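No value in this document is a laboratory result; all are computed from the given coordinates. Not measured: the values here are computed from a predicted model. Cβ atoms are built from the backbone, for glycine too; each structure is taken alone.
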Structure I
Amino acid sequence: MKNWCFLFIFLAPFYFFGQVMNPVKWEAKYTELPNGEGEIIVSATIEKGWHTYSQNVSPDAGPVPTTVNFSPGSNFELIGKAVEENVKEEFDKTFEMKIASFEGKAVIKQKLKRKNLKSFETPIKIEYMVCNDKQCLPPKTIDISLTVPAKK
């Protein structure tokens, strides 16, 4: 029994402190618009106390800006640039400058023009950096997939 207690006490810190912090959860959905257009809405839920940065932050300014890469092809083409919602600009203590960032929820919308009426799946690649008052986590790149339903 002593061996099990010793083993637990010795290994517990590695288990609890070795957990990967992931304060941002991403998802995507599709909304149909008139005239064969649609909109991909990429959103992030950000844990309290953390923030991620706007797409419109200069990478030379300090933090890694959020980038969302869509994969147009035989199924759709992009219309314009992605637009952000829920972004605010304020002084960032970590980088000692005014920077646009998201807290709580990030929303990035991209309009598209469908090239056909069938259902298709499209990959979305997101790169972002997340910080709080004390630290920044290394930039992270994730891949998510979105199924666009057939147009009725």
Structure II
Amino acid sequence: MLPLIQREVVDKRRWVNEAEILDIFAISQSLPGVISVNSAIFLGKRVAGISGAIASTLGVVFPAFFSIILVLTILIGLRNSLIVDKVFIGIRAASAALILLAALNLGKTALKEKAGLIIALLSFGMIVIFDIHAMWAVICGGVAGLLIYWNHKEQS
């Protein structure tokens, strides 16, 4: 969903720029709930107030909800199908590619400074190598960014 949201609100509609969508995604990830729904609420409120937040939330939730119901209805009869198993292997691979694409696009905006790249690599290591919960990586990244800001502010 993130690449779709980014393409729609940054490239097509120009409601926000690359840096702002990165901030929206970061805040949305830090809040409880699904990042796409949190992002939709934030963007909808920003563009059209409370009614925009409600409309954008419904626009994100309902299509996914109805699609899942439809797919589950079809798949119940195909539970033990080898073909369905192979289809899901392809779907998982395509989903991973979309997540990687979103990460690369956001990385281009977020990682323009050496400090950001170091924080990203350390966060990746915390999560992947040391199996630390992503929430701690987000908190540590935020604290590191704040410390870097204070350090630059004192040097100025």
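Here is how the numbers come out for the structure above:
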read-out	value
Structure with the greatest value (metric relative contact order in percent (Cα under 8 Å, 6 or more apart), set I, II)	I
Computed 4.1 for distance in nm of label points 7 Å out along Cα→Cβ at positions 51 and 139 - originating structure among I, II	II
At a computed 3.6 (distance in nm of label points 7 Å out along Cα→Cβ at positions 75 and 131), which of I, II	I
For helix-only ellipticity at 222 nm (-39500 (n - 2.57) for each DSSP H run of 4 or more, over all residues; to 500) computed as -28000, the structure of I, II it came from	II
Of the structures I, II, the one that 12.8 was derived from, the read-out being mean projected area of the Cα convex hull in nm²	I
